[in-house]
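Values in this text are rule-based calculations from the coordinates and carry no lab data. As the structure is a prediction and not an experimental result, all values here were calculated from the model. Cβ atoms are built from the backbone, for glycine too; each structure is taken alone.
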Structure 1
Amino acid sequence: MSKKPTGITTYALNILANFQSFQLTLLTSQIISKYECYIISQKLTPDQGIKGHFERLVWTQFQLPQIYKNLKSSLLFSPLPEAPIYTNCRFVVMSHDLIPLRFPKRFSPLTPYHRYYVPQVLKQAQHIICNSQATAKDIIDFYQIPASKITPIPLAHDRTHFCLLNLPSRNYFLYIGRQDPYKNIQRLISAFAALPNCKDYELWLVGPIDSRYTPTLKVQVAELGVTNQVKFLDYIPYSELPKIINQAIALVFPSLWEGFGLPVLEAMACGTPVITSNLSSLPEVAGDAAILINPYSTGEITEAMQAIATDLELRSRLSSQGITHSQQFSWEKTAKATSEVLSRYL
């Protein structure tokens with residue numbers, strides 16, 4: 001289990017908490033109370049970087065089949081698209097996105113991982129769960145897997161955690177996520193700098209500092225003369241996110257592609273207006289409760305930010321619509337739909 005949980009960990013823990021009727025054995029690096037656990041090495045977690053990823057793949061292929069046999073399992077459920085291939089293990093997997101194929105990086109191990117390993121896992125799976133219609137379409141288009149083998153099940157948010165706190169709004173726009181190029185932070189920074197009263201606002205970038213991308217973004221910030229207004233806040237603990245989201249003018253999430261987009265849903269649940277992209281899964285998540293922009297248009301991002309900053313009636317309407325819309329999503333519904341799929345293969 002990761003010390004700094006991200007989307008996949010959030011997904012796994014929340015559907016686990018809402019599974020009702022299964023007799024489960026969890027393969028986990030630490031004891032989780034109330035569940036029967038089979039302890040595996042800490043070296044396989046995302047905290048170990050590329051080495052941990054590689055060791056997990058080797059463990060999955062060569063050790064997991066024996067564990068499966070020893071436990072007399074009938075089905076393996078993996079919350080990511082990893083499972084033993086060319087074995088007798090029966091499995092259902094979750095596919096979150098195919099972003100490394102849409103935005104391949106030279107020398108990145110994720111490109112061959114998605115090009116060669118993932119398609120074999122998906123083809124040999126009993127069934128595939130994914131998080132949006134957009135991801136389902138990508139699986140069909142990239143891997144030629146029939147739609148009948150795929151069930152899109154939306155993710156959700158913790159309603160007791162992400163909620164309206166009635167805190168006073170402050171003068172910052174907020175982005176939450178990694179700093180990879182496909183997240184479109186360069187255009188976001190340019191759009192912020194183009195605000196007519198830019199000096200009156202701040203842009204808070206919440207997400208892990210990345211030595212590959214953060215220095216370039218900081219150079220851009222300096223060249224645009226907004227060093228004092230753009231804050232690189234690094235990773236923020238899960239417990240602190242609701243307060244930061246609640247006090248933002250708006251969440252601005254102009255990603256070029258997402259499998260789902262949890263920050264959009266979490267911000268709406270907090271009553272924070274959302275500006276997000278009009279492509280991939282993001283319209284599925286946001287519905288009509290956000291301002292949808294073309295993420296390739298810096299001007300559209302600026303206009304949306306300016307509108308929310310200056311139009312209090314618009315801000316109030318988006319806040320109310322976001323709260324109402326977010327109530328359509330729950331981890332109970334996600335887990336129930338997931339359970340129904342798994343039950344077909346037990």
Structure 2
Amino acid sequence: MRETARAAELLDWYDRNARQMPWRVGPAARQAGQRPDPYRVWLSEIMLQQTTVAAVRAYFTRFTTLWPTVADLAAAPDDRVMGEWAGLGYYARARNLLKCARVVVADHAGQFPDTRDGLIALPGIGPYTAAAIAAIAFDRAEAVLDGNVERVMARIHDLHTPLPTAKPALSALAAAHTPPGRPGDYAQAVMDLGATICTPRNPACGICPWMADCAARHAGTATQLPRKTPKKPKPVRQGLVYLGRRTDGAWLLERRPDRGLLGGMLAFPSTDWRETTPDPDPPAVARWRDPGAEVRHTFTHFHLRLSLRLADLPADCTPQRGFFAAPADFRPADLPTLMRKAFDLGQPTFVQD
């Protein structure tokens with residue numbers, strides 16, 4: 001089959017051009033007998049969801065330094081893990097990271113299942129992630145379909161059905177291309193191809209190992225693919241966020257509910273986030289002032305505009321909700337990006353001790 005020849009061509013290219021990443025066992029090391037650590041493969045795949053390789057590198061290095069094994073991570077305090085995750089976004093991933101690590105330790109003796117079906121049964125592991133871990137960590141011949149692979153398959157076959165409708169067809173094409181030999185290297189090779197050559201804009205077709213067979217290149221449609229169904233405009237939600245600092249320098253914080261956006265994260269108290277103007281909901285009785293500043297942030301499904309409210313709180317302040325974090329215990333870096341924006345915007349207006 002032509003797909004088998006294509007896989008061989010791509011693997012030859014990968015052997016020469018594989019990207020070096022801290023979680024990857026490169027083709028030379030793999031052929032010399034080094035096997036990938038399923039824990040590191042799993043951790044990297046969870047971190048890479050909705051995030052770039054460049055953004056993940058430092059987080060991955062820090063996590064694997066602090067928690068070198070899945071047992072170490074499973075035993076880690078929730079607050080510490082959530083704090084180290086701050087800034088990566090999509091915080092449900094961090095909660096599921098801990099749930100998954102603890103299930104692997106408690107139910108699987110610290111060993112990840114080595115099949116797609118076994119992996120997908122774990123918390124926080126969906127079809128793509130299960131296939132990627134099974135292929136990369138255990139050399140299972142599973143078809144991996146991320147955004148890079150979707151783009152490569154759509155172009156090599158000149159498939160014009162828009163996403164997400166095209167996903168089943170693209171998945172079938174990806175499966176047809178996946179070879180029985182070296183499937184882990186192949187999975188990483190096709191993702192590297194999409195990330196470095198078959199890029200969304202200005203693909204480097206002239207150096208692509210599949211250029212001779214690329215139907216979209218011959219048709220002149222490569223830059224148009226994959227087609228996507230137009231997205232609806234994101235709604236705008238509004239709210240108030242309250243930055244209160246006590247006279248001893250302690251900040252008023254709250255722990256957000258486990259379910260929902262920024263679940264389980266430390267945050268400054270805020271109102272509900274609505275498409276209509278919310279009613280004020282101050283967390284403590286105080287003279288809250290309006291500095292005329294607004295935090296802007298975009299989530300997957302909506303844009304958020306939070307108006308700041310600031311207050312200098314007395315030493316004997318008893319908040320109606322939330323708790324005070326002493327200066328020695330408060331690290332802005334542990335806050336999610338939205339709340340760090342609020343802190344950076346509001347903190348300079350407070351009188352410095």
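Consider the structures 1, 2: one of them gives 0.60 for FRET efficiency 1/(1 + (r/R0)^6) of positions 86 and 190 (r between Cβ atoms, R0 = 35 Å, to 0.05) as calculated from the coordinates. Say which. Kindly include the intermediate steps, with their values, before the conclusion.
Values: 1: 0.15; 2: 0.60.
Of the structures listed, the value fits 2.
Rg and Dmax of the Cα atoms in Å was computed and gave 24.0, 77; which structure, 1, 2, did it come from?
It traces back to 2.
Of the structures labelled 1, 2, one was used to calculate Cα extents along the principal axes in Å, for residues 14-205 alone, giving 64, 40, 35. Name it. Present the calculation step by step, with values, prior to reporting the outcome.
Working: 1: 64, 40, 35; 2: 49, 35, 29.
Source structure: 1.
One of 1, 2 was used to compute distance in nm of label points 7 Å out along Cα→Cβ at positions 102 and 262, and the answer was 1.8. Which one was it? Each step should come with its number before you reach the end.
On the way: 1: 1.8; 2: 2.4.
Considering all the candidates, the number was obtained from 1.
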